[in-house]
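Nothing in this text is a laboratory measurement; each read-out follows from the coordinates by a stated rule. Since the structure is predicted, the reported quantities are computational estimates derived from the model, not experimental observations. Cβ atoms are built from the backbone, for glycine too; each structure is taken alone.
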Structure 1
């Protein structure tokens, strides 16, 4: 009961409650605000927010890739094979995370624009059955967001605990003037800084990987309601031909609103998903090598949770894109099933043009290069096995496992 009061949007509202599609991104946008990339609040909180934004983004967005790569290169000879591969798999993800944050930072106002369009779509929901679909999509979206955040935070925490047990900082990032080998205080300071930085990165990654899912889920609910409205066109015998034509025009306008919502989000989705698909194969490949050949049980658990987090970054949204294309094809079927045969010529001409428009599915592109779909995600994932095979054939794993100073004839 207490959880329902704290996070009400995680629970499905009754059918009598008005639809509020923007609540699907309620907690997501709050966390984006915590990322420090929104307009600062007015009053005394202005300076607090600016300081928080500087601390988080300097550590997680800007310095983390630099400190990580500097420490990684300076301690390369001291790393075990498992530590080497763990650092390598995180290196690609760290750099991609910073790039995605900057993309979101530049286009963050599009989320507010999309929510205004969702409000416009909500005004068309008059039936309890229509509101029910939206309420359910809102609750599912928020639960998925909390699942994402939980998986990411568990991944970082398990890696942190594993490093503490071993007695070595997670990634041995470079911090000027700080040597974690000098004593216990320096070790814990280094570990705490890395943990804070990675927690900030988890918050960023959770928001960046979940926002397309939240928006597409609520969009699919509106598409399902829209299909029902199309199917009912011309069914009311009491309507005049002019009223039926006006309803058809309203449906055409509704479809334009949905497309406008997709166009608003398309630049953000295109940039972030493109970056992630570029690195997912490499990251999964190095993680597989680490799990199979080098990692101990503690490191394997951390690597498996990390692999789960990496797969969550692209797979669910790619699946949703396939479902979205199917939903669009159902719209054309729903319009064709409506009572259009006995309508006047003006109605039929408008319907024919609308039907042709509905046959074009809603598609999101990754960097305007390839379509975001399950097939694209599978191709990116299969690349990880190519990386694994390449490492095996080149005997790089055996060279990494070979003790230093030992040569084989």
Structure 2
């Protein structure tokens, strides 16, 4: 007999009783989606995994510490038979059939009245995929293909999330601006949500330090505004950037402010958010991977390491220590034993190193300068606190560059003195 296809439907389980029998890894995987749907879950099992027990202790589910008994499905809307005993699962399915309750059997899918699809979610969309046996093939010879269902789900969700599968929204939307952190520069290091919002944008206001390669992927109709703030050179005034964001948002366009790193880490993101809020424009903040962590990591430097550094401090170096505008307590930083990460510090590196040394940081403290981290042109220059400024000048280190100061610079296979093969492998470019 040809296989009858399943009828796809979405269950609204909020506030409705769901019974799950079994407390193993299958239950552990199914519970988060049930809880996200708002289901009132009763779990029946004598033993459960630590993660499931934590859900019970937090009050997310009701755990009855026993085996299944006939009658446990009373008043349930949905049931899952997930024990490791086929006979018990069969009994649960039989009770569900008698009570006309949809039931999933996790051990023998064909013996249940419902199947669990491969499900994935991206903003505003739920993707659920079921596969079936090939036409004319006896049941069980080919059967459903859960791995293919998962692969199809993953492809669709990934495409919708990163913008490679474009399904633009057709409903009217309120004017708004997304402040998107683009990460350290490598286009693969932007968040999934950030990439999706780029794909949906009408206008993109982009910084020089954002992932520029992604701009080439935008459709022709997207207007790209260059808000490049080139250090010590031509810049688009912040007031002009704010005005552009406001003007385009009030025209009803989807606006993305694409920034390098994270919008709120030395990125003036809050200034832009405040201006937009004052104009009554909705703001969405999409965090990005900060270069203060990702760039050192890309060249094999952990900003913390057990037994070496228990803290790291991120400091803007765009103002020299002796400048009256400086808000940094350099004497206090010099006394710290952990890692110091400097952003925008190339010009003032000599003054910063001198201040740290004057207040007690040892001259031989390791220093690494990473220029254009995560990009194809990435390079790392190593020095000490005493030699950093001279090394930077001799090697022509220029912005954008991240400076790491501390013993973590000497940790791992990429540290100075490690074999050349090790230093040039892994994340090194």
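Of the structures 1, 2, report the one carrying the highest value of distance in nm of label points 7 Å out along Cα→Cβ at positions 218 and 306.
Evaluating distance in nm of label points 7 Å out along Cα→Cβ at positions 218 and 306 on every structure, the highest lands on 2.
For which of 1, 2 does semi-axes √(5λ) of the Cα gyration tensor in Å, for residues 178-249 alone, calculated from the coordinates, equal 62, 8, 6?
Going label by label, the one that fits is 1.
One of 1, 2 was used to calculate log10 I(q)/I(0) by the Debye sum over Cα atoms at q = 0.10, 0.13 Å⁻¹, giving -0.90, -1.09; which?
Details: 1: -0.76, -1.11; 2: -0.90, -1.09.
Among 1, 2, the structure yielding -0.90, -1.09 for log10 I(q)/I(0) by the Debye sum over Cα atoms at q = 0.10, 0.13 Å⁻¹ is 2.
Assuming 3.5 is distance in nm of label points 7 Å out along Cα→Cβ at positions 58 and 210 as calculated from a single structure, say which of 1, 2 it is.
2
Starting from the value 10: which structure in 1, 2 was relative contact order in percent (Cα under 8 Å, 6 or more apart) calculated from? Spell out each step's value before the answer.
On the way: 1: 23; 2: 10.
This figure was derived from 2.
Match the computed value -8000 of helix-only ellipticity at 222 nm (-39500 (n - 2.57) for each DSSP H run of 4 or more, over all residues; to 500) to one of the structures 1, 2, and report its label. Mind showing how you got there, number by number?
Working: 1: -24500; 2: -8000.
The value was obtained from structure 2.
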